[in-house]
Structure I
């Protein structure tokens with residue numbers, strides 16, 4: 001199921017990202033800035049900003065840092081260059097699809113740097129549209145403190161339509177839904193006292209590419225990590241599906 005694939009593939013990556021505090025602050029600040037550029041600094045009227053803040057909190061960005069970012073980017077500071085949202089697509093080893101989302105003030109700098117990362121990682125950057133058709137935007141949640149039946153009951157009471165509710169490791173439950181249900185589900189879980197371990201609106205693959213070879217899996221992961229570490233990158237999506245044996249070597 002989609003939920004299983006998504007959370008199984010990002011667990012080791014999230015743990016690594018949590019340790020990179022400087023990167024987290026930079027990445028989340030860019031997401032907040034982009035959200036404010038599009039919809040203003042009012043959390044009540046800007047769902048994109050609410051999502052950016054939720055992502056920041058899930059990545060352990062402090063409330064004070066979030067507040068400072070919102071205040072800075074809502075101040076109309078002319079010293080801040082306008083940011084442009086860009087999407088790059090390409091392939092890792094074994095034809096694994098990769099979609100990179102970036103927020104940059106200089107596309108002439110970012111594009112060749114992303115291309116070079118693909119090439120160094122044994123992949124290649126492709127033309128727009130080459131792999132994006134394989135992904136669909138989904139709202140995803142990882143929760144703790146309620147089983148699948150209780151989660152289903154909460155969402156039914158809130159009229160929030162989930163596409164997938166699945167048990168994960170460590171007594172956690174994943175939820176996958178259409179992106180327009182993100183706020184509705186987040187509010188319903190919060191009101192029910194269910195802990196949201198992580199949440200996102202992310203590109204989810206329709207199908208995955210299973211990788212059983214350890215060397216290949218590590219090569220793909222190094223490319224994904226290098227892309228994710230780029231200062232302009234806000235999101236990396238992939239259909240990479242390491243086998244359990246390969247996944248153990250990526251932790």
Structure II
């Protein structure tokens with residue numbers, strides 16, 4: 001099982017973020033992420049916060065091993081063609097390690113305070129279908145092309161629109177851990193219906209708290225191949241180390257003498 005770390009860019013400063021992503025990379029995690037919001041999601045709603053893609057560009061040149069990405073980019077905050085070009089550019093900065101993760105968005109304050117229209121959930125989901133088409137089309141026209149594979153991650157669990165889109169277009173699927181098992185079965189069904197080999201899609205999910213080995217074993221048994229742990233400032237790395245042990249099925253260290 002792969003291990004990802006989702007660094008929350010809220011209630012922190014850039015120096016702490018930089019220290020955290022360098023430490024994650026040194027620990028050997030498989031992926032490092034930030035999110036695509038403009039305001040904190042927890043704590044003081046007007047607390048300190050930083051924009052995700054700007055941080056990702058810095059992360060690209062300060063890490064060397066892990067794949068990196070924004071979990072997930074709201075395609076409505078940027079023209080899809082621009083988002084494709086941004087991802088390609090950061091991919092070059094990283095030496096080919098970017099995962100382009102997109103989703104339909106949900107946080108109303110982001111939309112209203114930054115001047116974007118906030119539409120219904122079904123409308124946002126349907127717009128993702130067209131956005132993915134435009135993103136893929138633009139990537140195919142960029143010169144130079146992405147340095148790496150630039151895999152497309154699509155996040156969501158809507159059974160009619162989003163999971164069908166994953167089956168048709170994505171290399172990676174992501175959802176919340178507590179929705180993973182149900183959505184994974186629906187995704188397999190869509191793969192059968194659209195004639196897509198289900199093994200071509202990496203199955204991933206995120207957790208906001210690591211509760212123990214049983215949590216990770218349960219996700220593994222449900223089919224999860226990549227688990228991302230959300231970590232907040234002060235970015236304690238001990239849960240990340242524990243997740244690495246659980247994911248690799250390494251025994252817990254014994255008592256020291």
Structure III
């Protein structure tokens with residue numbers, strides 16, 4: 001069942017979203033060669049708590065970190081560790097917070113120092129595919145319109161779309177209905193209505209769309225070892241169209 005949110009509920013989600021927005025602004029400043037992903041995780045947790053919120057991912061389904069930190073060929077759900085970042089890598093950072101029982105969810109993929117042309121391209125295309133997807137969000141349109149926009153743009157630029165992972169509704173639970181695939185056809189799926197809160201999150205791969213889970217039971221990576229990038233915004237369907245809460 002898709003749960004529509006009222007103004008008070010959206011206000012709480014919006015505050016949680018502003019916290020994760022500011023968390024990633026802070027993390028971006030700290031992403032330099034030599035820092036560990038566990039260092040980043042500690043910084044994020046301290047910041048979220050300082051804002052009167054709770055880390056949204058820590059302990060959820062048993063996940064051990066505040067951040068999901070996924071490097072190079074890792075798609076999502078990387079566990080913070082003593083691994084140091086290296087010049088020229090890309091790192092996806094996904095973060096959630098809970099404020100007054102409501103979730104905010106946000107992700108970006110960052111460059112570690114100077115990156116090559118291939119890495120810059122996958123970051124640019126993935127980010128743009130997210131913005132094109134958000135352009136489709138409007139009352140009366142359909143979830144399939146979102147996925148179509150991502151897939152069409154990604155494949156036009158010779159990237160594949162991860163099909164085994166999806167975006168989602170968001171509210172008192174991090175993952176609510178509807179599921180939001182990053183592929184599909186226009187005018188299909190659930191109809192969007194005012195008050196729907198959605199976490200839209202394209203995951204694009206440089207090679208195959210196929211993925212696998214590493215031995216840690218969490219980290220999902222590409223099967224062919226090629227690059228992956230991930231961007232996510234939480235949005236709300238409004239009378240006028242769409243509002244991005246994580247901006």
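Tell me which structure, out of I, II, III, gives 3.3 once distance in nm of label points 7 Å out along Cα→Cβ at positions 179 and 219 is calculated.
Label of the originating structure: I.
Cα Rg over 2.2 N^0.38 Å, for residues 83-162 alone was computed and gave 1.22; which structure, I, II, III, did it come from?
Values: I: 1.59; II: 1.22; III: 1.33.
Structure II accounts for this read-out.
Read-outs: derived from the displayed coordinates by stated rules, not from any lab. None of these values were measured; they are calculated from a predicted model. Cβ atoms are built from the backbone, for glycine too; each structure is taken alone.
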